[in-house]
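The next part holds the structures, each set out as structure tokens.
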Structure P
Amino acid sequence: MSNIKVSKKVPKNMDEKHVELTLEGELTLQNAKELKKSIQKNIAGYESVNIKADNITQADITFIQILKSLERHLTDKGKKITTNIKYPYDVKTLLANAGIEGES
């Protein structure tokens, strides 16, 4: 059973080349393969991507690595990505200790 949820929305007030994804649940190493595959499937064909993460029950550095890799990949292809992540307190602490707080 999956511990993640990926929701896709194409806003009507935007052109059809923009997509918004909402990620929820356990964004951890155990779910990394499924998460990456789902994100890739849902952003294929779009020029602009907004990723939101809310209701995160668990997250680890793997999730951050997936986001950073995705950001580099899309930027290299001339596409735009924005993120709005509401990290739990323990993940905020992890990011601060790693020196990457406030980057997403």
Structure Q
Amino acid sequence: MGNVNTLDNLLQIETQAAALVNDAQAEADRRIHESETKNHTAYEECFRAKVQKLETLLKEEKEKTKKRYQDELDDYRKKISTVDADYERFSVLLNEYLAEGTGRNNA
């Protein structure tokens, strides 16, 4: 009977060891999941903050570009509004150009 008691003892110890391993695995899985959730949340917060910063910078840059474009356009309009048109000279140049295109003045 001593052998039977020894085997029963060994089976009880093995059962306890298996339960300890299962508990340890469950605790490890819980900690891993908790860590992953925490890291994912931190990543999302960081990502959102960077996206918001970049969107703000983009908006500011678009406004600067829009203003610079409008300023350049206004300057151009001022410049061309002060230029006197020389219709007579333009007509002469246009006639010369058209005559060259038809081959009349080509030598």
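FYI, it's all coordinate maths here, none of it is from the lab. Keep in mind it's a predicted model, so treat the numbers as computed, not measured. Cβ atoms are built from the backbone, for glycine too; each structure is taken alone.
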Handout entry: For mean count of other Cβ atoms within 10 Å over residues 39-46 computed as 10.0, the structure of P, Q it came from
Key = Q
Fill in the blank from the handout: Re distance in nm of label points 7 Å out along Cα→Cβ at positions 47 and 71: value 2.3 computed from one entry in P, Q; matching entry is structure P
Practice task
Could you figure out which one of P, Q the value 1.1 for distance in nm of label points 7 Å out along Cα→Cβ at positions 23 and 95 was computed from?
Solution key: P
Handout entry: Among P, Q, structure where mean count of other Cβ atoms within 10 Å over residues 31-38 as derived comes to 10.0
Key = Q
Handout entry: Which entry (P, Q) yields the derived value 0.6 for distance in nm of label points 7 Å out along Cα→Cβ at positions 7 and 55
Key = P
Problem - Structure responsible for -34000, with helix-only ellipticity at 222 nm (-39500 (n - 2.57) for each DSSP H run of 4 or more, over all residues; to 500) calculated and labels P, Q on offer - result: Q
Fill in the blank from the handout: When P, Q are compared on mean projected area of the Cα convex hull in nm², the highest value belongs to Q
Exercise for the section: For structures P, Q, calculate percent of Cα pairs over 13 Å apart, for residues 15-62 alone and state which one comes out highest. Expected result: Q
